[in-house]
1. Work out the source of 143 here, i.e. which of P, Q gives that when volume of the Cα convex hull per residue in Å³ is computed.
2. To test your reading of the models, identify which of P, Q gives -13000 for helix-only ellipticity at 222 nm (-39500 (n - 2.57) for each DSSP H run of 4 or more, over all residues; to 500) when calculated.
3. Consider the structures P, Q: one of them gives 1.78 for Cα Rg over 2.2 N^0.38 Å, for residues 62-109 alone as calculated from the coordinates. Say which.
4. For Kirkwood radius over Cα pairs in Å, for residues 14-101 alone, the calculated result is 20.6, so let me know which of P, Q that is.
Structure P
Amino acid sequence: MDDIVRQAMAKWPHVPACYGWLGLDARGQWWLRDAQAQACGGFASGRAGARGTLLRHEKLIDFIGRNYDADARGCWYFQNGPQRVFVELEAAPWVWRLRCTEAQLELTAHTGALLAAADVQQAVLDDQGHLYLLLPRGLGLVHSQDMDDAARALERGWLAEPEELPRSVLAERFGYRQSPQALEQATEMLPDR
């Protein structure tokens with residue numbers, strides 16, 4: 001996390017969190033979701049306009065990546081100064097880029113962080129044919145453009161044979177929330193005790 005973010009958190013410790021305004025797609029791209037985009041439906045709904053506007057500003061994308069984390073509920077967020085901006089996930093909290101060379105398997109997170117292939121704990125194939133890898137950071141979807149590299153890594157024994165699981169169970173099994181906004185709205189509807 002950036003020092004300037006830590007300083008802002010210390011200076012303003014009680015800034016309300018923001019829900020629904022940022023999304024991460026299955027290609028590792030960030031999307032800004034204004035009120036109009038949110039009115040079109042959930043980020044992962046596939047409805048026209050629900051994604052919002054693709055972020056293209058490289059310095060902002062890097063800033064988000066450096067300050068991306070999860071809370072104890074499994075909700076992923078971007079710490080924007082003193083405010084947590086919770087992220088709607090299309091698939092998983094991470095998108096992994098793979099490159100299989102003659103000598104090794106190279107892994108990079110959608111945030112740009114370089115990862116050790118030895119840290120891969122598990123491979124998972126969902127019922128739609130998407131490949132996920134579990135690393136200490138969490139579960140991540142292998143980018144669709146890197147499936148040839150993933151197949152070569154499997155052939156070479158650099159990745160374990162994937163466990164087959166329905167996509168519907170991944171979030172619960174691997175401890176993340178696809179929609180922190182939906183969780184927050186459900187919590188707000190609970191009667192006071």
Structure Q
Amino acid sequence: MKGSTLAMNKNKVVLASFCILASAVIFSACKDKQSTGLEYARNMYDPIAYNPDQPNKNFKNGQTAQTPPAHTAPVGFDKYDYPNTKEGYEAAGAALVNPVPATEKNLISGKHYFTVFCAPCHGEKGDGQGHLVKIEKVSGIPSYHGDATSSRGGNMKDLSAGKIYHTIMYGLNNMGSHASQLSPEERWKVVMYVQQLQKIQ
């Protein structure tokens with residue numbers, strides 16, 4: 001009997017201690033509503049580097065974001081020297097050659113990008129009959145083959161790689177620029193696939 005009473009008293013002490021500890025944790029958590037609570041390994045999520053818009057005492061002008069030095073380009077950046085003009089279009093058409101090797105893998109990749117970005121308007125076969133043309137009644141989408149003519153002159157089936165690339169880069173008429181959606185290499189793969197579609201009779 002005495003042993004069972006002692007065990008009951010021990011259980012009550014443990015339960016009371018747990019309740020007091022739990023209450024202390026709850027009250028300390030609710031004390032400051034702005035507090036994020038206990039922080040563990042703060043250096044794991046505090047950035048060491050400065051934010052671009054943060055003041056920086058390491059530079060004379062006190063800014064973190066600095067203007068890049070003259071005649072430099074970001075890593076992986078390809079400069080495009082042809083302006084968005086008729087003259088730039090013609091110059092690109094005459095000078096640019098597709099640097100991407102004409103392999104089956106690149107052609108399949110070009111077909112994929114064409115299907116995602118171009119086919120909704122130009123159609124899967126490049127016939128200008130994409131689902132936006134059929135459903136939304138978007139007009140003026142040229143076909144890449146047959147006797148369709150470009151709004152800049154000449155037949156669509158005769159467009160050079162440079163002219164197609166320039167159009168993807170800047171867009172034309174209702175077509176917007178795809179420079180932000182496709183990297184230069186991806187654009188050239190699309191050009192490669194479009195030139196396959198130009199051969200369809």
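1. This value belongs to structure P.
2. Q
3. It was calculated from structure Q.
4. Q
Rule-based calculations on the coordinates, nothing more; no lab input. Treat the numbers as computed from the prediction; the structure is a model and nothing was measured.
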